[in-house]
Structure P
Amino acid sequence: MAAFVYRCTDCRREFPRDAVRYLCPDCGARYRPGVPLIGVLEAVFDVEAITSKFDRAKPDWSLLSAVEPQFFPPLVVGRTPLVPARRLGEQLGLPRLFIKNDGQNPSGSLKDRASFLVVAEAARLGEKRVVCASTGNAASALAAVCASAGVEALIFVPEKAPRAKLVQMVLAGARVIPVKGTYDDAFRLSLEFTAKRGGLNRNTAYHPLTIEGKKTVSLEITEQLGLRAPDAVFVSAGDGVILAGVHKGFADLVRVGLISSMPRLFAVQAEKSDAIHRYVQTGVYSDAVDPTTVADSISVSCPSNAHWARRAILETKGATVTVSDDEILEAQARLTAMTGVFTEPAGAAAFAGLVKVQAGAGALPKDAEVVVLATGHGLKDIDAPLARVKIPPAIEPTLDAVPVT
């Protein structure tokens, strides 16, 4: 890895690596649970050192890692497929359409990337417990990575988290604490716990390495396209941290001269969980009042990383899109039927956003190279699509009983 410092995304003050752990000491001191985080830290690398060592013929992405490889957990994370979606692309007028299938990560979601790096940091610091709040995927990811590394995972989840994700956490040996309330309630309680009882807090954006972990998806996409950035990337957005990670990855690639420009970033939100969308549209932040949606992973009243998410959209000349639950489930079914990629509703939201963009006045041109980020496996939450799927009845075990098509 190359040397780096942390820089506050608000006041721009810089700190040595081990002088800070979570938020900027100055800006973060003003943070109170219930509003988007302020003082979120960004890892700023020694660009000259990376450029001098980087070999385009054999990319060494550890040069852009904020934790040394010797601390990495045994579980292999990343290297997920970039699937050409030719049939879908033809329908949408985008023959260069790809699906980045991050449901192929070990616990079934992109959030393995963040958990992997935070658990690596725990090993570097000698911490034996990692704590987080999650609607499901981040917790499943943390449980899996901690199991591989022999570290305790302590997880606060909303009591209505999907059963499949709860099963993953418990089987991986995590200490799971369901909370009566929302993700925001679980987030607040996890901060109180680590402040008073210790452990490394993995909460998204609160710990800067969650962004560094998630940025690796951008590095992979670029490598899989032949060290070329796509023209646009569609990302489902809840708390805004995946969006920030995607932005950070491409920004780092621009800084070290591996790509010449950033792709346009499109953040897709559920209609009722739309705080980031409204923030980008109006410039004024306010919570989502009732963020209920079939896409539980992006159901957030107060997005922790709203400020960086807005910056990512504005800096890349991207856009935000909102989609209904019906549009999400239709997109999930269409994506599965046309590509074989079965992604959970939150992942399908990104594709639903692309469908909506292509149907409007701002449709992307035919020659655009577009990547849709499918963030989690469909088996994470089968209750939602089951309401729209008709399972055929059983037949007698005779050929005559097989329906003729």
Structure Q
Amino acid sequence: MKKLFNFALYDFANSAFTTIIITFIFSTYFAKQIAPNPVLGQSYWGWAIGITGLLVALIGPLIGSFADKKNCTEFFIKLFTIICIILTSFLWFSKPSEKYLLYTLIIVALANFFYELSLIFYNSILKRISNYNNLGKSSGFSFALGYIGGILILIICIKIFIDNDVLPFGLSKENSENIRATSIVVALWYLIFSIPFLFSLKKKIKNKIEKSSNNIKKIKNLFWDKGLNNLGKFLLARMLYADGLNAIIIMGGIFAVGVFNLEIKDLLVLSVLMNITAFIGAIIGGYANDKFSSKSVIIFSLLGLIFSSAIILFIKTKIFFLIFASINGLFIGPIQSASRVFITKSIDKNNQASGFGLFALSGKLTSFIGPLLVSTLTYISNSQRIGFSAAIILLLIGLLILLKVKKN
């Protein structure tokens, strides 16, 4: 149980980065105060994260295979986590001026790059901390704790640093010091709550030393056998629905601000509601995963997400947006958790890092497509609603391919 708690605590820690930096506070700060206008801000932010995803896709499988062979998974988790934390703290210097546009995009892209690489090796450890019959519950619990972390860090940042007339540490709202300070809070949060997991990591001694082999051939054999095998078909489906999900998560805060004029207080309400529903969804989805199958959970969740997201495109009032965005949260958690379990069950324990390198590839090789389509369509149509519809199309295509995948 201690192993599982430490594992989940890392999700609790790193959720601060995605919640504050990528999705809500810093992304909207960039769009409204650094970029020339919110539409360009959404486009630039999406392009930066998209480029990051492409790099992770290209490097992930190879570095995962290297880690399996050299038995250095633990080292990579620690290294990439620390680099991400340091880079996040550098966002303190992103002042509210177009002069800092390029600087902010570069730092965010690099921080996100190392964050995504750390997840490859973090996910590959799931099989070590749980038994085969409880993988769904274990994965769901870690995602659920991550959502709780997201709620807490957002409340802390908004209540103490943004929606507060008396700021701590001598900060002022001039030059957006209070908003920039949230990057330091995220870095400290990430570091402190990662420590139990990082210190619990012990190098796993392999019984047999593998001979050097062709890494590319080894990776290929995992998903290709005279055509895409079952794992290959799943990775293709996941590639597409992850693109859609990625676009919703990354561009969601900017979309909410631009279309429904949400203020900081509204964003707090939205995040709390979505994280609560995602917490509930992750727990229920984890039990359903072990009882039924990863495929069944993903299909049901994709259908729910597509339906509720489509409704959001047509609603006009803020209250209905908050309701249906919260419903989205119910389905996001199970999709992410069940996808991780599918890979864990499909690959033997000696190839977990390689498998999750492919998992990262499937989520990142075309991850630029989601934000890129949303950003470009937004730019061309000058409508964030039309731009956001691209995410739903990607979810739908991924679902259709998933229907051809056999249960693992």
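Thinking of P, Q, which structure, once helix-only ellipticity at 222 nm (-39500 (n - 2.57) for each DSSP H run of 4 or more, over all residues; to 500) is computed, gives back -25500?
The structure behind it is Q.
Identify which of structures P, Q gives the largest calculated value of relative contact order in percent (Cα under 8 Å, 6 or more apart).
Answer by largest value of relative contact order in percent (Cα under 8 Å, 6 or more apart): Q.
Can you spot which of P, Q the value 19.4 was calculated from, given it is mean count of other Cβ atoms within 10 Å over residues 290-297?
Going through each structure in turn, the value belongs to Q.
Between structures P, Q, where is distance in nm of label points 7 Å out along Cα→Cβ at positions 186 and 306 highest?
The structure with the largest value is Q.
Every number here is computed from the coordinates shown, using simple stated rules; none is lab data. This structure is a prediction, so every number in the text was calculated from the model and none was measured. Cβ atoms are built from the backbone, for glycine too; each structure is taken alone.
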